[in-house]
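See the structures that follow.
None of the figures in this text is laboratory data; all of them are computed from the coordinates on show. Computed from a prediction, not measured in an experiment: that's the story for all the values here. Cβ atoms are built from the backbone, for glycine too; each structure is taken alone.
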Structure 1
Amino acid sequence: MAKNRNTIPIENISFKERLSALKNLPNFFKLVWKSSPSKTIISFALRIFRSAMPVALLYVGKLIIDQVVALNTNDPSGNLHLLWKLVALEFGLAILSGALSRMINLADSLLGDLFSNYTSIQIMKHAATLDLDQFEDSVFYDKLERARQQTVGRTVLLSQVMSQVQDFISMAFLLTALIAFNPWLILLLLLAIIPSFLGESYFTSKNYALSRSQTPERRELDYLRYLGASDETAKEVKIFGLADFIIARFRTLSDKFYGDNSKLAIKRSIWGTFFSILGTMGYYAAYGFIIYDTVTGKTSVGSLTFLAGSFRQLSALMETMLSRFTIVSQGAIYLNDFIDFFEIKPKITRPEKALAFPNPIKTGFVFENVSFQYRNTDKWATRHLSFQLNPGEKLALVGENGAGKTTLVKLLSRLYDPTEGQILLDGIDLKRYDLDDLRHNMGVIFQDYIRYQMTFYQNIAVGNIKEIENEALVKRAAEESLADQLALKYPDNYQQWLGRKFNDGVELSGGEWQKVALARAYMKDAQVLILDEPTAALDARAEYEVFQRFAQLTKGKSAVLISHRFSTARLADRILVLDNGTLLESGTHEELIKAGGRYAELFNLQAMGYQ
């Protein structure tokens, strides 16, 4: 079995393992290239030109000083006309260097935005392929959160890697010049830089380990921030007086993060200061060596400035590069999180030789001894379910909360696959049908439907997004769910923005939102309609109107209704009574009342509430 990248404790990552992490960079640059080939080329080209500027400016400066000294000492090599040419050349190089820097910043900024957008889209695309139960796993959510962070954080890595290439080329120019004058200066340079690099490497590892360990708590912190300041939670926060409780928990977590981060930051700052002093000592040792050579006549004053400037810039470049190596290698390690997310594969996939969904359905759906168990739990959500949903039949699912009703319809629409047993459609295992075709033929509205902060029109069109341009279909779906009258209440009609998160948005009541959600089910010419508590937020009159319409619209179609209202359930052709994931009773309303079992008990209890 392959070893997971995340099994190695991050704080124990060695220099060799850091180097190994750089193998992620080719894949990273493939993504960069795909996000914008032209801007990638432009950015690299600009950096190559910019990398030659430091040594060019230093060398022209050396020539200027030598000319000044020669003219002041009446040296025959002095040439006033050449001096002014050199000054003009240095002026031009300085302007070009500044312009290149700004162009590089612009190119990086544009490329970074394109890269962030491209990778965000890739994450959304991949997330759309994954199984529902994967989204219900906290470990998966940690991976998803870290992958999301990479879409923004890796734009910094992009700039850092490109800057590293640029500085490496600059350093090659400067080193060539420095070696030509005095190779021993390179040794002093290394002695000044290496301690600082090792210190940075150590503390960056510690910082990565701390950041990774805080991922679950940071998600909780973000959730608390949302709970404490959101239009969706404001009512309960006020009614239940939750503000102090939420703030206290937020303060506990944020103080813990601050304490952990500040301890590491203080240690890093102290050691960084110490290593900086070592670097300064190395620079001045080399500076003294160069001055001695100048005083003794071994080098010119111009060479003094060139060597001192080259050494200073090399020292700064090497320190920056070594520190940046730590950042780049850390970023390369973080890329594991990004790559790991894309290595998560769904179990529910389109079969190789997929069958088209039958049109029309001939014999219906058959559950054969179906059991399902959610991940990370020993409890069975459904157990040994066996029943049939016939073509054109209206089936109601009844039972107390946790009985397995919603799980059953998720199995029917293949959001889950059974843990045991099988589901047949027209005698063929449901897994053999084309997944997209299957779901297109299922019109499903769950109780916890999304209230999209979009227009009225878009909120309905999401039920069949391929038909978003089909205005007639959207309006017809609204009419069928009785949501059309709501749209007419607003001046912008179907273009009215719903929800309060954006300007000019209006908030609907629970019952009004439910009519909009029901319209989504009518956007498809689906052969099976599945409604999970479709009228829970409607009053009695609205419920009656909806079901009268629903009965007309589902003629010849199969339908599954989940409801706690027995006035709804009794309209079905057959009722299944579930208890703890098992099938307790099955029959029509009259048959189940006559049997005097659980259904009759629950029906009578509810009926007493209306007396």
Structure 2
Amino acid sequence: MPLAGLAAVATVLVAPLAPAVSAPAYTVQTLHFAVTTGPADETPCDIVGDLYLPAAASSASRVPAILTTNGFGGSKDDQAAWGADFATKGYAVLSYSGLGFGGSSCKITLDDPDWDGKAASQLVSYLGGAGGIAYTDAAHTTAAPALDVVQLDQRNHDGGTSAHDPRVGLIGGSYGGGFQFAVAGRDPRVDALVPIITWNDLSYSLAPNNTDKVASDRVSSTNSGATKLAWGLGFSALGLTGDVQNQQIPGDPIPCPNFADWVCPALLTAGTTGYFDAASVAAARHASVASYMGGVKAPTLLMQGQADTLFNLNEATATYRALKAQGTTVKMVWQHYGHSSNGMLPGENAYLVSRATAWFAHYLMGTDVSTGPEFAYYRDWLDTGDAGATFASSKSFPVGAGQALRLSGGGLLGAGTLTSGTPLAGSQSFTTPGAGAPVSFPETDVVSGFVKDPVADAVDVPGTYAAWSTGPLGSKLDVVGSPVATLKVDAPSAALTQGTGEAGQLVLFLKVQDVDASGHAVTINALEAPVRIADVTKPFTTTLPAIVHRFAPGHTLRFVVAGGSVNYRGGLTSTPVTIASGSGQTLTLPVVP
């Protein structure tokens, strides 16, 4: 990846959104924290953080607290805007550098609850008045006084009592979103969460398989999908910056000394084979809220990005549904901003800051303020700068009604009209490339928001894909949610090898495109749905990444099934594929009026 592109990715990973900062009415002190991590408390770490205290806070006038940390590759300094803003609003704020980053020791453990969650839980204890944790120096020789200005709770979220129980909320984006689940899943003292653009299941994030899901409301699948190439490289490179910070030399004694031991071998193997082995999937899921959702009981406001090829909207959707099902208070916002966008669009920042501020005011301050709608989503086609207009609100989720478009002969999507008519007979055939070659070129998923893509249109190499298109639309078509494709393919050679595990399975890439009247094609937010099909003799269902998109009048909606992608490691074996039309071959879109 070019260095400029990597720097752009790092900017996104560490700077999710920022409030406007008022004049200082607070103090800031840098502290070091002695914590232990690991399943058996076997590893001591030094964590560096900045403590922001409102000028009026005292033992007689206690205030609620907020704990926050950086995105991947960042440091405590990235959260300075939040620290200043919330301290001005009357909160004690502790912003710290996550393990392995920004001066904090220990390895990068991908927000694993046994490591990052356990460390953050000890910071919660510090906020609750526990002594023997904070020091003024990295050697931990000079103890800082115990904190006695944070409001304490009588009951935790399990209904019991806990020592050193502060009124505390958590906020942060990306990696700083994952840590919130890691600590809240094990610590019932946490009172409110605002996770921004973060993951549900890392095995899906890094090698998604959008079919064979373990449950209809999950992103986790029964087998690994297709490895994201550029994102894996970007994470490895950013992780190595932690090696430099900690004066570690890559390759001595292992390739990535600053990572948990399983990470770099897993990325190397997955980059070669195109999928994660079972042990790596298990390790990635252990560091994911999908595996410990039941422990998350604090009210949670999820904010997820539409322009995000790393942690797409389906991840927040899975977390939302799981929290809702278990009775945890939860609401969700789909903003446009994500890991693949270049900053905020008009109206976004003000709206998101106001939602986070209201969430904490309600659940931490105890003020009688609305926490906003159950579900809200940004409509980039309005682009008015007025948050009240660009964000649509709903009292429930999901929104929209499913419209099924049938795959018809002649490459038609739908027949007669958009949603009715008899499908024409016909089929399309193509061959997937060998060695996982990239024969499909949508927008590049990591840096497309920052630099111009090398091709003007989303293109596929002839003979390596099948496509179906509507005619020019007579009126606008607004889609909000996950398109769902039901397909049956004919791939005899894949049927012979599919019993050999992931290596012998057919890999395809499904995507929805918007084609304007001049023929310019765009893959919506560069989002694709890799599928690794366990049994090609049976129909399969694919839940594509959710989108919020208006297809304008005169534009065409195109559905593509491709054999490869520049953004993923595809299947290793060249495979002939035929897809016939018929009533069972459908693409269903969640359409809103």
Structure 3
Amino acid sequence: MDIQEQLKTDIQQAIQVLFQTTVDEVTLQPTKKEFEGLYTFVTFSLTKALRQAPAQIGQAIGSWLAENSAIVSGFNVVQGFLNISIADAAWVDVLNDIATNPAFGTLPAKQSSVMVEFSSPNTNKPLHLGHLRNNFLGDSVSRILAANGYDVVKTCIVNDRGVHICKSMLAYKLFGNGETPESAGMKGDHLIGKYYVLFDKAYKAQIEELVGQGMAKEEAEKKAPLMLEVQQMLRLWEQGDEETVALWSQLNAWVYKGFDATYRSIGVNFDKTYYESNTYLLGKEIVEEGLQKGVFYRKDDGSVWIDLTEEGLDQKLVLRSDGTSVYMTQDLGTTDLKYQDFQNDRQIWVVGNEQDYHFNVLFAILRRLGRTYADGLYHLSYGMVDLPTGKMKSREGTVVDADDLIQETIDAAATAADEAAKGKMDEFGDDEKATLFRMLGLGALKYYLLKVDPQKRMQFNPAESVDLHGNTGPYIQYVHARVQSVLRKAADSGVSLAGAVQNGTLDEIERQLIFLLSQYPQRVAEAGESYAPSYIGQYAYDLAKTFNQFYDKLSILKETDAVKLHTRLTLSKSVGETIRKAMGLLGIDVPEKM
């Protein structure tokens, strides 16, 4: 039963019967806390048509509802505001509907497909904190869209070529001495990241030396021997030089193995991975198409541009004078390729907000080119993540690697859980503890990064994220474990949850909890419409917090009234299942006990 929709129908019927007029749409709003009731219907808009005072209209509709609606138990009128209370029997019907529907919260199939592209790592360094926000956001949005009934394809494009990749390659060639992940005792992505940092240090030393000899810094950056060698290495790679390609293949293989381990660790996977080394030449045919259509124009030096001033942008280069691609050229080609591969109705890119302009230009060009899929393109922009120690920089080695941060958060979760348990963790075996602490650590990390609106820049505090009190992942995980503990004790006592909940008097906190449960499908829909996992995070926290209030206020297992006991256990079970589903949409597992 959808109480809100039923109430709207009943109000429409009341207006029809009382005033012989029809209202196409009824809008309800939450009743203010200082007044009794759950929903409020505002009558001011009816005064002109009905020629009655707002309070008089409210009184008439409220009286009709109290006498004729099966779901209304009472009402009060404050000026033009009709505040409506819902009958306990209606709440019991809602609870029974939720408890008997395994698919509760999963919306009907939309017959529409969406591609979500996220992660986009570079093969010159391991995944870091910023990548974690990207991965968690992309993975969660994919799960939320699937729950909304969309067919979802998850893709990743790996930046595996270019100057930045050659920097790591050259440093390894010069300083590596045949080192391998096995000989170094390091994951392959961490090993190659080490050489990226080594390159930057050696490069800066050369720049400093040239500047000391009287060269301008800008010129020194271009003429430093290491930079010249990197550019030559890139040319050799593009020419297919056997030795260069072999080195590139070996280092990338080590990195991919490291990436795969991290992805498995955080529970992220992709339906298809694209590699820039396979796509960087795409887009040139689109440039020719655009020239023929008059979308692009060629300058005297041979370079190709587009004028987007009408869209509030500017003139944008799409092909250099020497015929080589820029990133925009590649993205035009790759976007076409992805559409050819999957024919998705929508394509979503999860990319940091420093690329807002790039995507505005990309989408504008594709609309100008007349791509049928162009209106379905969306950039899910998100803010950067800082640590309490400040901004991170890959080249300087100040980035916090994802693997290290995950372990740090797991360790912090273990400490917090041990302190809170006060000896109860002794009941767990070593493997159980390790599994629990990992679940709590990942839950803390994911929830902390997802509970914030994606567009906001944020600071991640590992110690704060694992707090078992307040708006954190471990707090919600703990409440789920508490629910399961109640259900286990009930089962051990021989109490059955079979059969429907019977009508009876509900406490106000029970009504609040059932109402909050009933809102879950709506929250899933809203999160899908806005691509906002933070909506689900806030919902899960509100549900967990309200359950704790219910748990503290009312007796569950010691309740002697059979109807109330059955109601409270069914309510507890539904809360546990809904927390599990909501946290699952964030990619977070919940424990059975803590």
With Rg/Rh (Cα atoms, Kirkwood Rh), for residues 206-285 alone derived as 1.30, matching label from 1, 2, 3 | 1
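Thinking only about FRET efficiency 1/(1 + (r/R0)^6) of positions 110 and 350 (r between Cβ atoms, R0 = 30 Å, to 0.05), which of 1, 2, 3 has the largest value?
Sorting by FRET efficiency 1/(1 + (r/R0)^6) of positions 110 and 350 (r between Cβ atoms, R0 = 30 Å, to 0.05) in descending order puts 3 first.
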Which of 1, 2, 3 yields 16.1 for mean count of other Cβ atoms within 10 Å over residues 30-37, as computed?
-> 1
Work out which structure the value 70, 26, 23 belongs to, where semi-axes √(5λ) of the Cα gyration tensor in Å was derived from one of 1, 2, 3.
-> 1
Structure (1, 2, 3) behind the derived value 12.9 of mean count of other Cβ atoms within 10 Å over residues 78-85 | 1
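If helix-only ellipticity at 222 nm (-39500 (n - 2.57) for each DSSP H run of 4 or more, over all residues; to 500) is computed to be -6000, which of 1, 2, 3 is the source?
2
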